[in-house]
Structure P
Amino acid sequence: MNRIPLTASGAEMLREELSRLKKEERPKVIQAIAVAREHGDLKENAEYHAAREQQSFMEGRIKELEWVLSNAQVIDISTLDPGDRVVFGATIDLLEIDAEKEVTYQIVGQEEADINQGLISVTSPMARALIGREAGDEVEVAAPGGSRNYEILEVRYV
């Protein structure tokens, strides 16, 4: 079975979400179902059906988080010493050459990726183009919106 790479902070974030779902959200949904049942006929009870649907989605997310965490390979990036090379967990400062715009990304596991926070999945085209490169290298990334050229300004391991 393949292990799922996660940073230590990403694994902690997923553990916190799992704990919150189990300890806070699950009891709320169970209570909402109980209250909706008290309203009588379940066939035409919209509150009951909405609460059951919410419970179904939540239980699915709980199972998904448990599976991910049980199959995770947590990589502590503070123990890595790849030099100036880009590897999993690296924070990379880039210059988008055509737009002359600086961006910063960290390469993380697929489950913790969030482009709005600058966290890109290790399986993304951007990460695949960057891995193995060093500061000063120019990289061409084939993106859905067309090809983009970047220069790697700095590689950090925070």
Structure Q
Amino acid sequence: MDLKRFWRHILMSPVREARCFPARTLDAIQQEIAAQEKLHRGEICFVVEAELTSRALWHEVASRDRAREVFALRGVWNTEENNGILIYLLLADRRVEIVADRGIDRSVAAEEWTAICRMMEAHFAGGRFEEGAIAGVRAVSDLLARHFPGTGEQRNELPDRPLLI
């Protein structure tokens, strides 16, 4: 087990998470997701997880594996056109993962998703959580608009409100 990672997670708390993502920041992210989803047929889900459990750390669960689990648990895969996107932040590690459903993932290169993740992580490393989250939502939305352009009235299949877990 990586002891530095273990201590980062142990020292993370819901209070620290709320300082990084206060209600006004969650409101801003929600408004941005709602606005961006009007430009395409995709669905964006934003989840922030403060820390992993000691058990997950003991088993060295990677942020990517946890993101895939959250993707399934939140039902992001269950959109009509298979175009759901999860933006997942593991706050204790300051690690961003994007998990895309098969409808969009086969059209977008992994490097494009990775570039968005690293851009967001750079914002978060500087303490700019709202700015980084909104920039990430916009970048994901640009890719969705390219591959799933809007056709008029869009159905909202996933909640726009970011989730703190």
Structure R
Amino acid sequence: MPVLMEETAKITVLYVDDEVNNLNSFKASFRRVFQVLTADSAATAIKLLSENEVHVIVSDQRMPEMTGIQFLESIISDHPDPIRMLLTGYADINAVIDAINKGQVYKYFSKPWNEEELKVNIEKAYELYRLKKDNEELTEKLVDANEKMEFLLRQKLLS
């Protein structure tokens, strides 16, 4: 099911890249479609994650303090929900494998990115985010309903 235009405005995307030109380009490309947050370092990204509900994270792989994979891996325990995507200007099969295995990366893209392809995949990533959230909510409701039914059954057995 395609994401409607009204829904895309609600999608918050965090783009992490140490190159300011890339940050500006990403924001210019997607600010009309998504709520775009940008960070020029992992530390700034972590701060933004703690202050905002982020649905999709797009990170560059090659950054000075830590790689994109290291960044994505480092935030899993504190920020497990955002869907992770990796961008790189370099074709490195080991980075792809690490991204999937360590950073729980949903998609891997090469720079320069294809704007339409990236947009569509951010929308798909958001659909996955929503499905996970909906599943969590339904599971909570099911657990609650089961507890209430067990309580009622105990009451019935005691009476």
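Structure above, values below:
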quantity	calculated
Value 15.4, 51, calculated as Rg and Dmax of the Cα atoms in Å, assigned to which of P, Q, R	Q
When FRET efficiency 1/(1 + (r/R0)^6) of positions 56 and 112 (r between Cβ atoms, R0 = 25 Å, to 0.05) is computed for each of P, Q, R, the largest belongs to	R
With helix-only ellipticity at 222 nm (-39500 (n - 2.57) for each DSSP H run of 4 or more, over all residues; to 500) derived as -17500, matching label from P, Q, R	R
Value 1.8, calculated as distance in nm of label points 7 Å out along Cα→Cβ at positions 88 and 120, assigned to which of P, Q, R	P
Per relative contact order in percent (Cα under 8 Å, 6 or more apart), the highest-valued of structures P, Q, R	Q
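Values quoted throughout were computed directly from the atomic coordinates according to the rules given, and no laboratory measurement underlies them. None of these values were measured; they are calculated from a predicted model. Cβ atoms are built from the backbone, for glycine too; each structure is taken alone.
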